[in-house]
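Okay, got some structures for you below.
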Structure I
Amino acid sequence: MDQLASMRVLIATVEAGSLSAASRRLGLPLATVSRRVAELEAHLGARLLNRTSRKLELTEAGRDYAAAARRILDDVAEAERAAAGEYLAPRGDLIVTAPLVFGRLHVLPVVVEFLAAFADVDVWLLLNDRNVDLIADHIDLAVRIGELPDSSMVAVGVGAISRVVCGSPGYFARRGRPSTPDDLAGHDSVTFESLMPQASWNFARGKADIVAQIRPRLAVNTAEAAIDAAIAGVGLTRVLAYQAASALADGRLEIVLREFQPLPAPVNLVHPGGRLLPRKVRAFLDLAVPRLRAAIAGLPA
């Protein structure tokens, strides 16, 4: 029995939730996946998985063994990377994820510069607004906007971004400008955080939180659409400053209620860390951190 291969099959089965899903993930026949799990259980003399008609669950022994197997596989992978020279010079594939708009506007230019400087590294830039699991999805680096949960990840701060309320000059000419959050109840708004129209926005006055009622006229599912609608005069919208930076710079949108903005959202570059940091990750951090700090410092506040 190839014990390391069987460990990989077990971990894939646990992460995928079923033998068939692990089979697809690993590109192995279902019979092979089932046999390797069974061989591992026979070798250990313990049941690792409880199989039901709906799902697989680790037994108590399985939880302990799976945790140990993950550590062993991580150590083996790190040893292989070191032997291949990954820690001696930047090389290999670098996988980076970032929010959609921020990634396109600010991370992609860094990636282009990085590729020009490091010919032996290929980059996969994954842009989406979902926080992916860095370990499960084999991500090297992630740009995260917002407060970070407690975890074993390493975070490098690159700044903070304000959430701003803005509208078009034409809208303000017709409807006037809100002077306090309470005034928003008498204005039209465009929301995009979800397709269910929001009923309120949060603000701050000193250390006190303010919940202001809003009147959504339009709900969309992207910041770009919300900004376009606000430019067209549909109503006020609230976005992160980088999302509206171009429209604010050329006067198509204007910020209101600055003095009531909540604390800016922190921006971090997050990576799994480890005893040794691959040179490709260190090289990208060295390039990206000062450039992202400069880009964020230049955003509207």
Structure II
Amino acid sequence: MRCNFCYRECDIKEGESGYCKVRKNIKNKIVSINYGHIEALSIDPIEKKPLYHFLPGTKTLSIAQAGCNFRCDFCQNWQLSQYVKSKNYKYISPKQLISLAKKYNTPSISFTYSEPIVFQDYVIDCAKIAKENDIKTIMVTNGSFSKESREKIAPYIDAFNIDLKGDSEYYKKVCKGELNSVLDSIKYFSKNANHLEITTLIIETMHNETIINYLASKLSEYNVKVWHLSRFFPNYKMENTKETSEKYLYKMINVAKNNSIPFIYGGNTNKENPTICPNCKKILITNHNIDNKIEIEKNIINNRCKYCNSKIYGSFH
């Protein structure tokens, strides 16, 4: 039996599980063994996803189930992504999840922390009900969908943040994954998704100007508008690797800005991250790390710059 959730398309024998450990062949049917088993639930600023151009200044209900189809050495949530036999979960049905979003008055639900590709059956079931209740859905993902799954999920998700981790060798060595499926997804969702932002974690010993220029060329080719470059902090199997300095992060950001991507931001940084109109160069949002709702409403009107009326990519109200 073949699982079609991610690019691996695992052939799974009776009684066995796929690479992610949560998709299992039971009586010749591929099932998710942890459907609805919520391991993490919190209310976050949407900027933490990170999404800077999709409902900024709002809160999002963030949830995760265990599991992942990658094995990244630097994983920030490895206790959740790499181990799926926890008994600390709480079962929450799709209807109950929507009720929670209503209870806490969050305009969106984010599937995040681990890898929602491996629990996308639950994601889709929740997103269908969310649409009926005018609640937006967000997927923070490594982007390694199968062709079938990205075409299936695109109509239901309002915003994606996809990790673009490095070049092909980096994916093989550090992530135990594959680059091409991620690029295919970015290309697909840049045309078929309501909203898309990209994140790259910068590691000083692994990301250089050549890699940043390569990634930037791909994102420019796919007409991506928003790119987050974030500082690395030691974790999991890379606890002894040097954390990325602010100086190095902004060196790579300056390299990235030589390309045609209009909105580039630093992540895991104390420096301000202004949104600047690409046309008139006026500051529209001073900093995405603070409560910025009033500033957004004042400077971005109907998704346009108040100074020059240029269209600003995103959904701001």
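Using helix-only ellipticity at 222 nm (-39500 (n - 2.57) for each DSSP H run of 4 or more, over all residues; to 500) as the calculated read-out, with -11500 as its value, let me know the right label among I, II. Intermediate values should be presented prior to the final figure.
Working: I: -11500; II: -7500.
Among I, II, the structure yielding -11500 for helix-only ellipticity at 222 nm (-39500 (n - 2.57) for each DSSP H run of 4 or more, over all residues; to 500) is I.
Can you spot which of I, II the value 32, 60, 8, 0 was calculated from, given it is P(r) over Cα pairs in 20 Å bins from 0, in percent? Display every interim value, and only then the final one.
On the way: I: 27, 43, 27, 3; II: 32, 60, 8, 0.
This figure was derived from II.
One of I, II was used to compute Kirkwood radius over Cα pairs in Å, for residues 51-210 alone, and the answer was 21.0. Which one was it? Corresponding structure: I.
If you rank structures I, II by relative contact order in percent (Cα under 8 Å, 6 or more apart), which sits at the top with the largest value?
Values: I: 21; II: 14.
Largest one: structure I.
Comparison across structures I, II (criterion: Cα Rg over 2.2 N^0.38 Å, for residues 27-90 alone) gives the highest value for I.
To test your reading of the models, identify which of I, II gives 1.6 for distance in nm of label points 7 Å out along Cα→Cβ at positions 19 and 59 when calculated. Intermediate values should be presented prior to the final figure.
Values: I: 1.6; II: 3.8.
Matching structure: I.
Using distance in nm of label points 7 Å out along Cα→Cβ at positions 75 and 227, single out the structure from I, II with the greatest value.
The maximum falls on structure I.
We did not get these values from a lab; they are worked out from the coordinates using the rules stated. Not measured: the values here are computed from a predicted model. Cβ atoms are built from the backbone, for glycine too; each structure is taken alone.
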